[in-house]
Structure 1
Amino acid sequence: MGRLLFLLIAGLLLACHDDEKRAGLWLSFDDRSINQWYELRDLLRTDNVYVTFFITQPDSLTKEEVDKLLKLQQDGHEIGFHGSQHVLSEYYIKENSYTEYLKDEIESGLNTMEKLGFECTSFAYPYGAKYWFTDLILFQKFDILRGVAPLNKEKDISKIDEVYYSFNGDCTLFSFGFDNNSGVTDDMLEKAMDRAAGRNEVLMLYAHAPVSSDKKGYVFNLKTLKFIISKAKASDLEFYTSKNLR
């Protein structure tokens, strides 16, 4: 009896250990650069990297783009929602109403995404414009809401607490951008990932379209993504999508 009890307790402890969340990265890409994202497919599959793609203006998607998104979804990536019209929520609500915001910016696009084969349970605010009062109404539609955080005066991502998730069940999240116009360096990203690894947290990063240069704008150099992946692998960081964060 004593041996059986020991085995049962040991089994429970092992199960809890297996379920324990590991430090990691939550990578997401915004807007509608589907063709460019699809070109990352082999890189992401080779390194077992999983990301969340936040789609805006889904009514404008071509059949080819939808097919590519479906394949990315089949690879294990998540397709999230980024607004029907990509409006700034606070201004749209002030000029119209909560009801019209939900109808025009959220529900119409979600219906389109569902018809195309995507169940979007996470939402990234256009322009990162995240507010407590829109959170209240959007939690009726989504499980996770994402805003963005600016770079601090110290230019030290490791000190921006908002962009780290600590498995506390908080579903109102903030992410930090690494586009070429962000001013972020590899050293800054490395220090940020070191914090995540050291504190068993998830670092939240986002960007837009990949390019093979340092040109400014809402684009990121492919070399930066490869550096992030390499550093994450070396630090034994897990790659999370929105759905498996909690």
Structure 2
Amino acid sequence: MRLQGKHCIVTGGASGIGEATVRRFVEEGAEVLIADMNLEAAEALAADLGSAVTAVQCDVRQEADVQQVAAEAFAQWSTVDVLVNNAGVELNKAYDETTTDEWDRVIDTNLRGPWLFCKYIVPHMVKRGSGSVVNVSSLNGLVGFPLSTAYGSAKGGLVVLTRDLAIELATSGVRVNCVCPGVIATPMMDRWTKLMPDQAEAQAMLRGVMPIGRLGEAAEVAAAVLFFASDDSTLCQGSILSVDGGFTAQ
């Protein structure tokens, strides 16, 4: 029960890595607020997991939404111990075919959103002198891929945001760390596969990205998020953990 009595916010917590994180946090004794655009899915997960979980609709790109989530969290708990910035959106498109609206959607969701949540949650952690922020970036934030300029730029920015905040907050008692998943079996990956002309070939290609020869599972990433959320990682500050089946070890 490594999160017994802890109050946690998980953005994008209704599916994929976010859902796996919410489930693992509850198993470890936490109370969790899910902030997700898909309120129906978030409420269904909350109903499945019981009274320890509540759901709030939130578009992380919108400052007013983030402020509302923060207000509800502090009204409900008075303190927030863990913030997991997991909400994200994918785009697989050439740099010169990406529209301005698509670029803004990806950057605003994957980078502006985490910054906004830090802006409205972290100062309360600093005031209390403790807290953990876990940013969920991506393999694309560490190495280059074709057709990934918007997504890779946003996720790479999230890695640097993690490091900058970690140094700025180093003596505050608030830890800021980052998990970079590789190719994980999630609804996001399913959506990408369905865009490909040959889905079987696309799935084989994705497995080939991972030296271990298989896709990762969302629960495996959630375990890494738990490590940073818990007191097991008290010496970690600005750490970037690849959970990628060996890809970045090549």
Structure 3
Amino acid sequence: MFAAGELPMLIGNAGRGSAAIDAWYRKYAASEMKDVMLCFAHVHTGTLHSKQAIADPAQIKGMKIRPSNGTMAAFMSLLGATNVQVSAPESRDALEKGVADAIVFPWHSIITFGIDKVVKFHNDQKLYASTFAWTMNRRWYESLSPANRKVIDNHCNNEWAAKVGVAWGDDEDSGQGKLEKMPGHTIVKLTPEQKKAWRDAAEPLYVKWIESANKAGQDGKAALDALRDELKKRDALN
């Protein structure tokens, strides 16, 4: 169920989106993460960064791409790309040596990891989100004194999901403005038709997630609708 937060082009704001995914997921955490205690969930978002301008998903076919997570790897495969699985610190080297042609990554991390030296084109869209869960050993938590549990409870909540999402998300998103001002860098603006093409191309991933949720004993379509409603309510739907 948690993987719904990583469906392409679903979450439009990391801070408000973190609060939304956290609020939505608590209904499922008790069964899906029953062996641990969920403190809170949050996300960061990012896009496609490449050596050449890419505006249409059809251009992805035949490319070698370093994906951000498993869901994005499935999306790139769906579009006909070969996934290059390397860690974040290894990404610049892979791009420099031609092992990869593009990378799906958060905005500011492109600068942090020096990847701005090798990719000069950046898609102006919220292509992906990566989900994170802060968890702890349930038996350890239950062994704590009531006073210590209260300290944890005061920080394991939706308010803190939003705080972490805002802090990390705003920092990452600030990279777009910085890259825009750097010589030689281009923010690739997409037309409404091109954005629709990306969304249409991602639709099979939504269908697959609904099927997986159904197999897990949930109503996948209703769950996804509920997540969209939560995101919309918090002005975080992409």
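Read the figures in this text as sums done on the coordinates, not as results from a lab. Worth saying up front: this structure is predicted, and the values here are computed from it rather than measured.
One table, with the values for the structure above:
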item	result
Ranking 1, 2, 3 by Rg/Rh (Cα atoms, Kirkwood Rh), for residues 35-74 alone, the structure that comes out highest	3
Given 57, 28, 24 for Cα extents along the principal axes in Å, for residues 51-154 alone, calculated: source structure among 1, 2, 3	3
Computed 20 for relative contact order in percent (Cα under 8 Å, 6 or more apart) - originating structure among 1, 2, 3	2
Parent structure of the calculated result -11000, given that helix-only ellipticity at 222 nm (-39500 (n - 2.57) for each DSSP H run of 4 or more, over all residues; to 500) is the read-out and 1, 2, 3 the choices	1
